[in-house]
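Listed next: structures, encoded as C-alpha cells.
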Structure 1
C-alpha cells in the first residue's frame with residue numbers, strides 16, 4: 001500500500017495527533033511555536049505547543065503567520081512505514097534504487113527509521129529530528145532517520161521532491177561542533193541529495 005505522509009489522523013491510535021494540543025496537519029498561525037518530543041519515552045508522536053517556552057526543543061519563528069501559515073505533521077510513532085526493498089543502512093554501497101517502502105508490512109522486514117516529522121509552508125517541506133543527548137551516536141541516528149524517511153517520502157510523493165529543504169536535527173543539550181558532522185552530512189547528501197543542518201531553531205523566510 002502507498003504511504004500518505006499528509007494523511008490525518010495518525011495511524012498511532014494510542015498517540016493520535018488529534019489528542020495533541022495542536023492537531024498535526026492543521027495550519028498554525030502564530031509568530032512562534034515549538035516542536036516538542038518531550039514524550040519520546042512514551043512512544044508518542046512529536047507535537048506542537050504554543051506555551052511553556054522554557055521547555056521548547058525546537059523553535060519555529062514565522063514573521064508573517066497570516067500570509068504564511070505553516071503546519072507540522074508527525075511521522076515517527078504516527079505513520080506506519082515498512083521496508084519492502086533490499087536497502088540496508090548497514091551496507092556502505094547501498095543505492096537509493098534499492099529502497100522500497102509500504103504502509104503495510106508486506107515483506108515482514110519491520111519499520112523504517114523515521115524522523116519526528118516535517119514542517120510545511122508554501123509547498124516547502126522541512127524534515128526535523130529532535131535529540132536531547134549530550135553525547136553518543138545521536139547525529140548518526142538522526143542522519144539514518146532522515147535518510148530512510150526522505151527516501152520513502154520521495155518514493156510516495158515524487159511531485160514534492162523538488163520542494164524539500166535541507167533537514168534539521170535539533171539537540172539543545174549539545175552546543176559545540178560534532179566531530180562526526182562532516183561525515184554524516186556527506187552520507188546524507190550522497191544518499192538523498194540533501195545536507196543535514198544542526199540547529200535548535202528555524203525562521204521562515206520573508207521572501208517567497
Structure 2
C-alpha cells in the first residue's frame with residue numbers, strides 16, 4: 001500500500017496556518033487535520049482533558065503533549081479512513097513542541113504516512129498581533145483575542161515552539177515561507193512548495 005505524504009504547517013498564532021491549509025485542501029485535495037478543530041470537538045463533547053486544556057489556553061499556556069498527541073492520532077486515523085482519495089495530509093497546529101515532533105515520527109508510520117517536512121509561515125510579531133486583534137472586526141474573535149493574552153501566547157510560542165525550527169532544520173526538513181501579504185499571495189508562494197514535497 002502506497003504511503004501518503006504528510007507535512008506540518010508551523011507558524012505563530014495569527015500566521016494564517018488554518019486559512020492556507022483550507023486552500024490547499026480545496027485546491028489540491030489534501031486532508032486538513034487541525035489540532036484546534038480536534039480540540040474544539042473534544043470540548044463540545046465535554047471531554048475532561050479538553051476542559052482542563054481550555055483552562056491552560058485561557059491563561060496563554062500550551063496544552064500538554066500527551067493530550068494533544070492522543071487527540072490528533074485518534075482523529076487523524078478516523079479522518080484517513082473516511083477520506084477516500086486524497087493527495088496527502090496537512091497537520092495544522094501539530095506538532096508545537098520538540099516533544100510532540102518526536103512523537104510524530106511514530107504516529108505517521110503507524111498511519112501509513114511519510115513525513116515530508118515542516119513548512120514555516122514567517123510573519124513579524126507586531127503584524128501577528130494586529131491580525132489577531134482585527135479578528136473582532138471580522139466577527140471571528142475568540143475569548144483569548146485580547147492584547148495581553150495574545151502577547152503571553154507569543155511569549156509561550158517563542159519559548160516552546162520556535163525550537164521546532166532548529167529541530168527540523170537540523171534534519172533538513174524545514175521550509176520557510178514568507179507569510180506576509182494577501183491570502184492569495186501567500187498561497188501562490190506555498191502551493192508549488194507543497195506540490196514538490
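For which of 1, 2 does helix-only ellipticity at 222 nm (-39500 (n - 2.57) for each DSSP H run of 4 or more, over all residues; to 500), calculated from the coordinates, equal -5000? Label of the originating structure: 1.
Each of 1, 2 could give distance in nm of label points 7 Å out along Cα→Cβ at positions 31 and 167, but the derived value 3.2 comes from 1.
The value 19.2 for mean count of other Cβ atoms within 10 Å over residues 79-86 was derived from one model only; which of 1, 2 is it? This value belongs to structure 1. Between structures 1, 2, the greatest calculated value of relative contact order in percent (Cα under 8 Å, 6 or more apart) is seen in 2.
When distance in nm of label points 7 Å out along Cα→Cβ at positions 7 and 151 is calculated for each of the structures 1, 2, the largest result comes from 2.
Coordinate-derived values only; no laboratory data. This is a predicted model, so every value here is computed, not measured. Cβ atoms are built from the backbone, for glycine too; each structure is taken alone.
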